[in-house]
Each structure stands twice: as structure tokens, then as C-alpha cells.
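There are structures below to look over.
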Structure I
Amino acid sequence: MANWSDPRSNAAMRATSVGTGAAAYDAGLRSYMLSVYNYMASGVLLTGIVALLFANSSAAPAILFGPGLLKYLIMFSPLAFVMVLSFGINRLSTTAAQALFWVFAVAMGLSMASIFFVYTGTSIAQTFFASAAGFAGLSLYGYTTKRDLSGFGTFMVMGVFGLLIAMLINIFLQSSALQLVISFLGVLLFAGLTAYDTQRIKSLYFHIAGTDMVGKTAVMGALSLYLDFINMFMFLLQFMGNRR
């Protein structure tokens, strides 16, 4: 008997193989993005709990507003953790990256406790939920849009550097008008970065799927979205927050 196979059967097998591969990729992407959002949401929740507990402690006013170096350690320690994660992620294990992320969230909570002494609890809660709703919509847009946001993201990152310079200048000027402009631009920039980072994190999965980088990349993706959310919240609080 001749060694012959029906080409239609071969085509069907290839189509099935491609379909199965696409389905596996989609399932992996959903699992990966869910992991990113779980890390991010858990980090924000941990930060909020730590901030509230520390603000209600008897030691908080003396530490946050009194003399001494401890308040500066609390203020700048989150930046140190971000630097370690950003520049050392390739040398860290997934477990170490996860641990650093949780410690970073705690450090941010200690640093953000001061807002409870400046703004009312009601306005903080209202701003938080407004930020959460905006973040959810912007992240959903970044995940679903077919538009390439890479050029837009580059512009946003440059804008953040400009914003930092303006904030440093206003430390000396103490201009309320400039502070208002900075807050407005800050909300817009981190709103845009939320959509951009979501698309970037989603696109990155294509390159790391099936590798041991998936776990560490999920942590770094969560860190990016966490920072977008926290910064958007803090700048929006300057608009919506009622001072004590």
C-alpha cells in the first residue's frame, strides 16, 4: 500500500495544534496578569493597613514630625527597595523578589502614615476609591486596546522627570499655584502610565512565557502598577483631600 495521507487531515491536525497552542498561551497570559494584579492589590492593601495602624500608634507623631534621622529613614527606605528590585532583579530569586516587594509595601505604609495627620479620614477614603475606579478603567484600556502605547509611554516617562524637577524647584519657591499645577499634571501622567504599563506588562509575557522569569516579571509588573496607583492617589489627594 502506498504511503499516503489525506492532506485535509494534515491541515486539520495543524489547525488543532495551532489552536491548542493559542489557547495555552491565552490561559498562561490570564494567569500571569492575574498574578500581577493580585500582587499589586495585596501590596496596596498591606500598605494601607500598615499606614493606618502606624498613624494610630502613640509613637507616630514623634517619629514622623519630630527631630531625628528615623523619619528620613522611613521617608526614603521605599526608594531604596525600588532601586534594589529594579537593578537587581536578574540576580534575585523569585522568592527573594517577592519578599522584597512585601517589605517595600510595609515601608511605604510607614511612609504614607503622615497623610492621616494632614487629611481627614473621609477624604482619604473617597480619594482612594476614586483612584481605584480610575486605575481599573485605565488598566483595562491598556490591556484591551490594539493601539501601540509605547511612544505615548515614552512621553509620559519624560513628563515624570520634568515633574520631579518642578517638585524640587517648588521646595524652595513654596508656590501654591505651582503645587496645584504639579498635582494636576501628576494625576494625568500617572493615569497615562497606568495604561502604558499594563500594555507593556502584557506584551512582555510573550518574551518570558515558559521561562523561570515569569514569577519575577510578575513581581516587577506589580511594582510598576503599584507605583502608578500610589502616585495617582497621592496627587489626586491634593485635589480632593480635606485638610484637618
Structure II
Amino acid sequence: MRATWLGQAGFRLEADGVCVVVDPWVSPHELRLVPPPPLGLAAEDVDWLLVTHEHLDHLDPPFLPVLLERSPDARVVVPAPLVPHVRDLVGGDRLVAVRPGDRLDLGGVEVHVVPAFHGVTMEDAYGDGSALGEGPRFVGYVLGREPCVYHAGDTIVTGALVDALVPLGIDVALLPCNGRDAQREARGVVGNMDAAESVDLACRIGASQLVPYHWDGFAGNTASPGAVADRADGRVHVTVPARFRPLDLA
């Protein structure tokens, strides 16, 4: 599988002739620190777009018409409660609603939908989003075999998350590492696992490679990816990718 990091939580994943893009963030924002990904990477020759949750750096509504114009056969996968957010932008036959526990066949690439624990705002953090009604709003995706790749979306580490991941035989873990603290939470910023927690999760689920993300995008919500390598201390191989350059996952 070949991965190209698009910045923040976005990845382009290519395997067995199938192209999957996860959480691309393309639109401008006043707090954005990194350039948007080239449309050739984010929107062209895409078979599937996977969305983990509704925050604007994961679900980018203005980008959806661009994607569907440049990849006319692409289909869009979102957590079921988010269907109303995108129904007017994505035709019903191209929209796939999912919940944790679902399995998908993306043209020969198997995907398991797994839980995530985050929050739309601090008022509903840190759960699976069911507190807002209509079921879980946050998910992650486990894709393919040899290697089996996990994209966590945004999440903290819980026992339920570990239990869902361990049986899947994950080789490569794509994990957020920006963490959370009282100061950011007081500003309404819902956080993630930090560097130490991401390393611990990768080790607990048996991953051999950890790729940290979600450390570069927003002013006031960044982290050092080098802290992940320091925390790993040789227990798991940590790869910090360069934006927009392909990386072969082994």
C-alpha cells in the first residue's frame, strides 16, 4: 500500500488499483498553518472518500463538489448521523452511511469501520457522539491486508477502542498525536491522544509502524511529531512523512 500524507489528518491510500482518500482538508481557514494539498492528490482518480467525523478539517463540504467533478465515479463514506450534512452535495447513489462494526468492500480492498471517541464540542466530549442522538458520529477505518492499515480519525484511547482493534491484525497505525490540555479545552478545542498514548496504542494493538498526524494544521493546536519517536524508544517504528510525497507502507 502506498500512502501520501495530505497534511493534518488527510491521506491518499493506493492499493490493488484502488485509490482511497481519508479526511482531506482543502478549504482555506484563518488559522490554517499548512498549504492545502494539490487537487491532483486530493481529488483526482479517487475511487472512495472516507470521512471520520464532521469537524471541518476532516469533512470539508466545499471540497466535495470538486472531488465529484474530478473523480466522477467516486463514492463518499460518512458516519450515518452525518448524512444530512452531505446529502445535498453527494447524490444518494454515491453516498454510503456507516457505523462502527460495519464492513465494506471497496473494489477489493476490505475496510472495517471501528469506533472513535472524540466530541463535536467539549460539551459532548469524550464519547462516540451518541449523546447527540442518532448513534455514533466518530469512526476510524482499518483498510486492506498485508499491510493492514488503521486510520484513527480523531480519538482518545479507550478500552473499547483497543478491544475493537486487536483482532484486526493491524500492521500500520496512522494516529493523531496533538494531545489535549485544559487550556485548549477551555477554548473549546476537543483533543486527541498525545505522543505517549499513540505509542502505547500502537504497541497494544501489535502495529509494527506508527505514522503520526494531526500535529501541523491549526494555530494553537500543534505538537512535535518528534515526541512520538522519542516516546517510542525503539518499541515501534515511527515514520514522520513529508507532505504530498508518497510513502510505501511495509
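Nothing in this text is a laboratory measurement; each read-out follows from the coordinates by a stated rule. Since this is a predicted model, take the numbers as computed values, not measurements. Cβ atoms are built from the backbone, for glycine too; each structure is taken alone.
Tell me which structure, out of I, II, gives 0.30 once FRET efficiency 1/(1 + (r/R0)^6) of positions 53 and 181 (r between Cβ atoms, R0 = 30 Å, to 0.05) is calculated.
Of the structures listed, the value fits I.
Here Kirkwood radius over Cα pairs in Å was calculated and came to 17.8; which of the structures I, II was it taken from?
II
Hey, FRET efficiency 1/(1 + (r/R0)^6) of positions 45 and 125 (r between Cβ atoms, R0 = 35 Å, to 0.05) derived from one of I, II reads 1.00; which structure?
I
Upon calculation of mean count of other Cβ atoms within 10 Å over residues 165-172 from the atomic coordinates, which of the structures I, II produces 18.0?
Computing mean count of other Cβ atoms within 10 Å over residues 165-172 on every structure in I, II gives 18.0 only for II.
Thinking of I, II, which structure, once distance in nm of label points 7 Å out along Cα→Cβ at positions 101 and 229 is computed, gives back 1.2?
I
Of the structures labelled I, II, one was used to calculate helix-only ellipticity at 222 nm (-39500 (n - 2.57) for each DSSP H run of 4 or more, over all residues; to 500), giving -4000. Name it.
Structure II accounts for this read-out.
In terms of relative contact order in percent (Cα under 8 Å, 6 or more apart), which of structures I, II is highest?
I
Given a value of 0.75 for FRET efficiency 1/(1 + (r/R0)^6) of positions 61 and 109 (r between Cβ atoms, R0 = 30 Å, to 0.05), calculated from one of I, II, which structure does it belong to?
The value was obtained from structure II.
For distance in nm of label points 7 Å out along Cα→Cβ at positions 77 and 149, which structure out of I, II has the highest calculated value?
Evaluating distance in nm of label points 7 Å out along Cα→Cβ at positions 77 and 149 on every structure, the highest lands on I.
If you rank structures I, II by mean count of other Cβ atoms within 10 Å over residues 29-36, which sits at the top with the largest value?
Biggest value here belongs to I.
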